[in-house]
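Undergrad: For reference, the structures are reproduced in the following blocks.
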Structure I
Amino acid sequence: MKLPRGVTGERLITVLEVVGYVVIRQKGSHVRLQHQGPPTHTITVPLHNPLKTGTLHGILTEVALMRCTTVDSLVDRL
């Protein structure tokens, strides 16, 4: 599936919160989120507007691997 263009960091954080991630801290324009379920997983999301497609793809791929889901199912939520 093709990645959507124009996705903001705030929109991605909202989607990750629905999947079960919680904001644990923010420093400048970067937000760290953590998923508490086994295994614990931490990821950093930049608050850029819009996110570059490579950054978006990297974050979605990492989350999909850790949560045993597909990138396409995460893209559908965006």
Structure II
Amino acid sequence: MSSTQTFKIASIPGDGIGTEITEAAIQVLDKLAGVDGSFKFDYTHFDWSSKAYKERGWYMPPDGMDQLQKHDAIYFGAVG
């Protein structure tokens, strides 16, 4: 019996094309995980975009780095 490893991914789409690219990349990663079967991804999505910055006055909260450190990887789109 084999076990499935779960990787925690922080997803920060950002702005513009970053949101489109991130959505497509996640679909590709999930397809790869499904084909392989030995791993899967658990995503946490963060709205740390320039648009959000204009609305609330910050890109990421003071504990943002602590939040990111709980993940195995960060998928970053684009900000600008």
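Laboratory data are not the source of any read-out in this text; all were calculated from the coordinates shown. Note that this is a predicted model, so its numbers are computed, not measured.
Undergrad: Starting from the value 12.5: which structure in I, II was Kirkwood radius over Cα pairs in Å calculated from?
TA: Corresponding structure: I.
Undergrad: Given a computed value of 52 for relative contact order in percent (Cα under 8 Å, 6 or more apart), which structure among I, II does it belong to?
TA: Computed on structure II.
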